[in-house]
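Q: Please go over the structures that come below.
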Structure P
Amino acid sequence: MAKGDRFPSESITFQDEHTGAHLRQITSHPSIHHHPFLFVPAYDDGMKRLIFASSRTGSPQLFAEDRATGDLIQLTDRPDLNDWSIYPTHQGDAVLFTAGMSAWKIDLETLEEQVLSNFAGPRMQEEGMVAAAMGTTGLSWDDRWWAVGYHAEDHPALAIVDVKNRSFETILRGVSAGHLQFCPDDSNLLFYAGPLNDRVWVINRDGSNNHRLYQRKPREWITHETWIHGTRELAFVDWPHGIRCVHADTGAERLVASFNAWHTVCHHTGTMMVADTNHPDIGLQLFDPGNPDRPAITLCYPEASNMGEHWKGPFPYEKGPIPVYAPQHTHPHPSFSPDGCYVVFTSDRTGYAQIYEVEIPADLKEM
């Protein structure tokens, strides 16, 4: 197995026995697979490719499904890929990722890899399995600005990479910054998850106006933030009670949903959100972010193992980080396709983490 190799389609189609939804298992090799993190689009806007990570070669590598043929294409062959950093461009010409102490761009036609930035420090990400330790990145919706966290000599740092000019500026130092997400309506506004007990922060792309957007209350477990497109509202999970959101400019808060949403994301139309669930797992839930009184609809049951015992109890990070065992490839992390016809998710229901698509029924595509 090497860079550029093509493998025949591994697709298996079936129906969810509870909801009747049509599903497609995209990968079948007995190894770990996962799509990008839930707020990172797995597809380019034209849906020419679906981008994912696969460990079938013995280490995580970047792969793509050619949606026209079903072929799976190996895009990288390197020992240092951070598989949670991957971010396909919306235009569909490239994928951005971090590896070693550098930020990279791979051309999806030529498979040429180009260094965008080199960072000085001992490592790109913090230690652990969650939050900033995952090393997720954030790309502006015009594909120009890329937010990347790295660890300098003795402190975490946040950099903004200019993808066009291959340069970067460090805009924040000494603060844990994870789950980086540009506002889809404003390429100058960036959310970052701060420390686990003080998560909800926003900052301008030039480093100005860094401030807490939501003040966590005692015993609240605030997590898994995501922008609601077209509103400048940032939604966040109030585990396990539901989803709320706060307006980036006014600070106004409102309720979005009242079920045990775990990981959630919004479609770019702003009319649909999807969430996986846990304790109990009641399946992927589809709901309208503008109408909290409208009941959520069960799309399908991922049947993932959802590992992470700490999710069963009260907020565990009151006094700071603690060691947890929560392999991220065991979590569904649902994410929409650009056309709003599918939700992609990961599940280890077969014993290995594989990638799946579930078709959204026609009557639910416009909630």
Structure Q
Amino acid sequence: MSAIAATAQVRRPLFTVVIPVLNDSRWLPGAVASVLAQTEARWELIVGDNASDDDLAAVLEEVCDRRVVLRHWRRRVELHENFNRTCSLGSGRWVLPLGADDRLRSDCLAVLAQQIESIASYESRLAMVVAACRRVDAYGRPAEAGYFGTQPMLSLRTGVYTPEEWLRCVTRRGEPVWNIGSLAVSRAVLERSGGLFRTDVGLCADNELVLRAGAYGHVLYIDRPLLDYTVRPDSDVSARFERGLGEGEAETPHGRALLAGLAEHDQRRRVSERDRRAVHAAVARAYLLRAGAHRLRPGGRGRAGAAADVLRAWRRSPSTLLTADAALRSLAAVAAPVKVLNWRRELAARQTREE
């Protein structure tokens, strides 16, 4: 190897952190500061400015680190497309997308690097590294209860999972303990699988990514919060969900992501009937969750919308609705007074806070 090639190899970052952003000049400095504070030095940061009205160059002008690059796009595009084009930049082997309002823990990249390098026998087959995160509000206070509502959180152990094992994990009952910002995807996998997000998936494209990337190799999961994910009332996620709720879409956002991820696994290996049923059961649970939202969320279609989703859940996975918990949820979503539904939600939130 020549001296020039050796120098280039040393200087090549291990991680490319990308922050695709539209305005959000209030939040961006904190996200950038959390990257600058990393104890692991092998990173580059690319901020993808989606033709913002805010002067983001002025926001970053005091950052004196050549590893930080601002890419100003002249054409404004949809959120997921801006993630894709920004993630295509850089040279790091691992791509970590980060929201402008989220914050990496100072040891995030160091822990990811240490875990990756500690399993050298798996490293060439790793497609993705996923870590837990903590949900906080705009003031940094715990926001798990408001984020998860009545849903339990998924429980996973630290370890390396095969594609088959990861599919089973992701489709188990429970809300993901990770978010964009606490996962890094192999650049090679992104290039082979069509980029970070599938724009046709829509609202839950990040959930589809986690399932799709797992079809390309092993997944390393770290059961330790490495990210503070900010739950914001002014986020466009809630607005888009409520729009879809009112329009009566046949598929739920999460269900669409699960089915798209299953299709990717189908293309790359033989999926067992057991695992296929697990995906359909998860899709059915997503319908039941939305059934309750029809009664509680703005834009919901009331009892008619709830009943339609319960029927869709039955068609997708009859055995799921025959379980005691799902049967109770179905009945409550359609027939219970709104006061009872709100009481149940508050009770679950209180339990989450106590835990």
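Q: The value 0.50 for FRET efficiency 1/(1 + (r/R0)^6) of positions 45 and 269 (r between Cβ atoms, R0 = 35 Å, to 0.05) was derived from one model only; which of P, Q is it?
A: Only structure Q yields this read-out.
Q: Turning to a different aspect of this structure: From P, Q, which structure was helix-only ellipticity at 222 nm (-39500 (n - 2.57) for each DSSP H run of 4 or more, over all residues; to 500) = -14500 calculated on?
A: Source structure for this number: Q.
Q: Sticking with this one: Name the one structure among P, Q that mean count of other Cβ atoms within 10 Å over residues 85-92 of 21.6 was derived from.
A: P
Q: Here log10 I(q)/I(0) by the Debye sum over Cα atoms at q = 0.07, 0.14 Å⁻¹ was calculated and came to -0.27, -1.21; which of the structures P, Q was it taken from?
A: Traced to structure P.
Bear in mind these aren't lab numbers, they're just calculated from the coordinates by the rules spelled out. In this text the structure is predicted, and so the values were computed from the model without any measurement. Cβ atoms are built from the backbone, for glycine too; each structure is taken alone.
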